[in-house]
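Listed after this line are the structures, all set down as C-alpha cells.
Values in this text are rule-based calculations from the coordinates and carry no lab data. Because the structure is predicted, anything quoted here is derived from the model rather than measured. Cβ atoms are built from the backbone, for glycine too; each structure is taken alone.
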Structure 1
Amino acid sequence: MAETPSTMLALGSKATTFTLKDAVTDKMVALDDVKSNVATVIMFICNHCPYVKHIQKKLTEVAKHYQEKNISFIAINSNDIKKYPADRPEMMRSEAITNHYTFPYLFDATQEVARKYHAACTPDFYVFDADLKCVYRGRFDDATPGNRNPVTGKDLTNALDALLAKKPISDKQFPSLGCNIKWVNN
C-alpha cells in the first residue's frame, strides 16, 4: 500500500458524465440517472483499502443521513482487479450488502472515469452542486488508520451542510489520504 494524497480537482470543474455497471444490481448506471438537483457526492473507494475500512461505518451513516436530504451518493471502484482480486465486482457486491451501502457501487473497469476525475487514492471525495460543478473535493475527515483521530466525516459534512444552507463552502479544503488507486500496468 502506498499512502497517497488526492490530487484536488479544481473547484468549479464540471462533473464528467459516465455510465458504469453497478456491482450490486448488475445494471448500468449513468451519472445523469442518479445525480441530485441539490448535490451529488462521487467517491472513489474499494474493498480492501484500510483507509476505506477505517471510515466505512461512518461513511454509510453519513450517506444515509444526506440521502434523506436529497443528496446523491455514488461510489466507484477503479482498481486493477487482476492484481487486486479482492476488488472484483462480485466482491464489491458482497462488500456493499455486508456494509449496508445505500448508494450505487460502480465498477470502472477501464479506469477511464478515475482518470477523468483525476482520482488518485481511496477514499477520494468530490461534491458537485445542482449544476454538477465541483464545490468540494478532498477528505472525509482527518482520521486515518493509526492517527487516533475520531472518524466524524466533518470535512465532507461541513461542505454538505453549507450547500444545504445555501452558504459558501470554505475553499480551505484538504486532500484525502489513502491507498493509491491500483492502475493497470503500473
Structure 2
Amino acid sequence: MNSKNTKIAQPYAEAFLELAAKNSLETTINDLNCLSISLSNSNDLKKLLSNPLVSSENKKSIIKSIFAEKIDGTTLRFLLVLCDRGRIAYLDSILEKATELAYKAASIEIVKVTSSTSFTPSQQEALISKLKKMTGAEQIKLEIKTNPNLIGGFIVQVGSKVIDTSIQGQLRELSSYLGASVL
C-alpha cells in the first residue's frame, strides 16, 4: 500500500469499524474477509470498481447484486457510501487497513510465514503456540507462502519484526560477515 492509499484508507477504515461496532467483531471480520476474497478472485470486479468511466449508480447496483446476501447491511451501506464519495477505487487498501484494525481489536495477530516446504498441521499448531507466547495475542492467523529458494527453514514476520531461520538467510549473513557479495 503506497502512502497516498494509506492516507485515504486509514480514516475510512476507522470510520467503518466505528459503524460496525454495533455488530459483533466476528461478523465484521467475516464481512471484510468475504470482500477481500471476492476482490482477489475477480480482476474484473477490481477493474470495474476503479474505472472512473463507470457511474457511481452502476457501481452501487453491481455491489448490491453481488454482496446483498453475503454481507451485513452496515457493511453494504458503507460500500455504497464509498461509491458516492468516489473512494470505491481504494476499496482494496481500505479493506486491508480495516482488517488489520479489526484483528488488532480482536487480539488476533497476523503472522506472515515463508517456508521452503509446506507445514504439516502439527507443525502449524506448534508454531502458533510459540507465536502466541511470543506476541501475547489470543489468536494467531498464519499467512503461509512457500518459496523453494529458501533451501530450508522459514522466515516469520510479526508486524515489523522478522525472524529468519532459512538456510538462504544464514548464507546471506555468513557472506556479509566474510565480506563476500550477497547471494
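Brief remarks follow.
- Structure responsible for 4.1, with distance in nm of label points 7 Å out along Cα→Cβ at positions 53 and 133 calculated and labels 1, 2 on offer: 1
- Relative contact order in percent (Cα under 8 Å, 6 or more apart) - highest-scoring structure of 1, 2: 1
- Origin of the derived value 16.8 (mean count of other Cβ atoms within 10 Å over residues 61-68; candidates 1, 2): 1
- Label whose coordinates, when distance in nm of label points 7 Å out along Cα→Cβ at positions 77 and 165 is calculated, return 3.7 (choices 1, 2): 1
- Source structure (of 1, 2) for helix-only ellipticity at 222 nm (-39500 (n - 2.57) for each DSSP H run of 4 or more, over all residues; to 500), computed value -19000: 2
- Identity of the structure behind 16.1 (criterion: Kirkwood radius over Cα pairs in Å, calculated), options 1, 2: 1
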